[in-house]
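Got some structures for you, see below.
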Structure I
Amino acid sequence: MRNTILKITSTIIILTFLMIIMGSSAQTNPDKDAAGVPKPKISILGTFHFGTTGDVAAVKVEDIMGKRRQKEIRQMLTQIKEYKPTKVLVEVVRHKNKEYNQKYRNYLKGEFDLEKNEIYQLGFRMAGMMNHESIYAIDYTLKQPFGEVQEFAEKHGMGERFKSFVKSVRERAKKKSEYIANHTLMDYYRQLNTDTSDRWNRSLYLQETLDYNHDTIYTGPKIAAMHYKRNIYITANVMRHAQPGERLLLIIGSGHRSVMKHFFKTRKDIDYVEVNQFLE
């Protein structure tokens, strides 16, 4: 009986030791999957829209094409370049990929002047700095009828709350615009790409928009669900480019980043790299 107990104890010790070794071995290769293949990486640069936008409120930078701001953009991209992206993905619908790549090729040849748009100013420039042959369109659009939320609010005694919500969003955009006026773009992008900013962006849908519902009427939840649906579709488009060893840089509106960051951090087949470390 004693020998049997010793054998069982010895077996348990050996198995435990092997499990520790195997666990340690797996941790020494965090950049590879179980088969030893290098996992793709993704970093998301959340941005504001440089030009016109259909958003309720927008941050404004009047001199984005001026000498000072253009220098700041180049400096910021030079730092992000340290991430060494192999592909630059931009917020353009996929069916326009060919059109935008023709513009990108013309840009590389000096035949296209970059316009006041983050896709050009950030996306084209970053890809050009990395000597990439192409840029990649990954957007998927859905019509989100925000007007229905206002209509619901007015019909169900939430009109004042809705007005207060819109006012707070616009005041925040105004404060951010005033902040940029006295700071560099790098300063603002450091703020824009943080957990605090991401949480605020998510709250617009998960806290505010979601609450506009009553009984069997789910107006707010419908809008919130559409927002998540769009971002899931965009994530699917992104993952088509996530080949082994790729280092993807996604440049997209900060509202999308706040949701998609969680998607990529949840997946086990791709590593998420926080862009803020390159903005220090």
Structure II
Amino acid sequence: MLKLLPFVLMAAIALTPACVRPLPVADGIGQGTAQRLDATSYDDYGDLLQAYVSPSGLVDYASLQANPKALNDFVARLGAVAPAAYAGWGETDKMAFLINAYNAITLQSIVEQQPLKPSIRDIAGVWNFKKHSLLGQDLTLDTIEHEMLRKQFSEPRIHSALVCAAISCPPLRQEPFTGDRLDAQLDDQARRWLTSPHGATIDRGQNRVAISSIFKWFGEDWQAQYAAPDRFTGSPKERAALNFISGYLSASDRAYLAQGNYQLTYLDYDWSLNKQ
């Protein structure tokens, strides 16, 4: 981070949004101790998720639409985070921020529709046209996902956390993602998703395995970390996806997938709104 002259630093602190103010210095710490700029506090977003998201990840959009202020305020706070503040965060804080922003903006995009649309795909330009203020730029949801999260971080588990408001998406968590817990949260998300009918299914009687179409669309994201040329079945990206998936299944299912003697297909993607 750039070193700032004292008067510049004090001015910057005064103008910093409340959500990214420096942590207070504890009593007894000398003046020479540097204050750390903390990542965004997501407590209000957590309350919102608890209020409107079910344990299975479905959303009460009707109630959220009737009471949108907390969501709109949170999205506005995200948009007020200064690029310099974001630049000073660690990698996990950045990823958590972008995942929360993507999911919150998606919720907002749904409830802005009067009446609610049956599917997010019924909202013209929702991913690649409509822009949102974030980190000093006007960004689309596609930019947040593909140009920032997928390109800037080597973490394919983000696909288990980004929720595009469809039934076949991974479940929306009832809590925000945070930098200090991100690894455990992504693992839990992957497990919940991959052990559901929308993540992967194994039919030994028919000798068939079906996996989410997300692996068809973005399978190359797993190849760097999960390449398995001598196990599983299919193309290199399909073998990598199956290797990743197997890590969240039982020992017997892992062995079945690894031997590769089955037909691999992709699950149909249900774009219906993930509503309660």
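Every read-out reported here was derived from the displayed coordinates using simple, explicitly stated rules and does not represent laboratory data. Because the structure is predicted, anything quoted here is derived from the model rather than measured. Cβ atoms are built from the backbone, for glycine too; each structure is taken alone.
Matching task: 10.7 is the computed value of Kirkwood radius over Cα pairs in Å, for residues 208-255 alone. Pick the structure from I, II.
Source structure: II.
Given a computed value of 16.6 for Kirkwood radius over Cα pairs in Å, for residues 64-215 alone, which structure among I, II does it belong to?
Working: I: 18.4; II: 16.6.
Label of the source structure: II.
Given a value of 19 for relative contact order in percent (Cα under 8 Å, 6 or more apart), point me to the structure among I, II it was derived from.
Derived from the structure labelled II.
Given that FRET efficiency 1/(1 + (r/R0)^6) of positions 184 and 248 (r between Cβ atoms, R0 = 25 Å, to 0.05), derived from a single structure, equals 1.00, which label among I, II identifies that structure?
Working: I: 0.45; II: 1.00.
Structure II accounts for this read-out.
Quick one: distance in nm of label points 7 Å out along Cα→Cβ at positions 200 and 232 came out at 0.7 when computed from one of I, II, so which one is it?
The correct label is II.
Please state which of the structures I, II yields -11000 when helix-only ellipticity at 222 nm (-39500 (n - 2.57) for each DSSP H run of 4 or more, over all residues; to 500) is computed from it.
On the way: I: -16000; II: -11000.
Considering all the candidates, the number was obtained from II.
Starting from the value 55: which structure in I, II was percent of Cα pairs over 25 Å apart calculated from? If you can, show how the numbers build up before the last one.
Numbers: I: 55; II: 51.
Corresponding structure: I.
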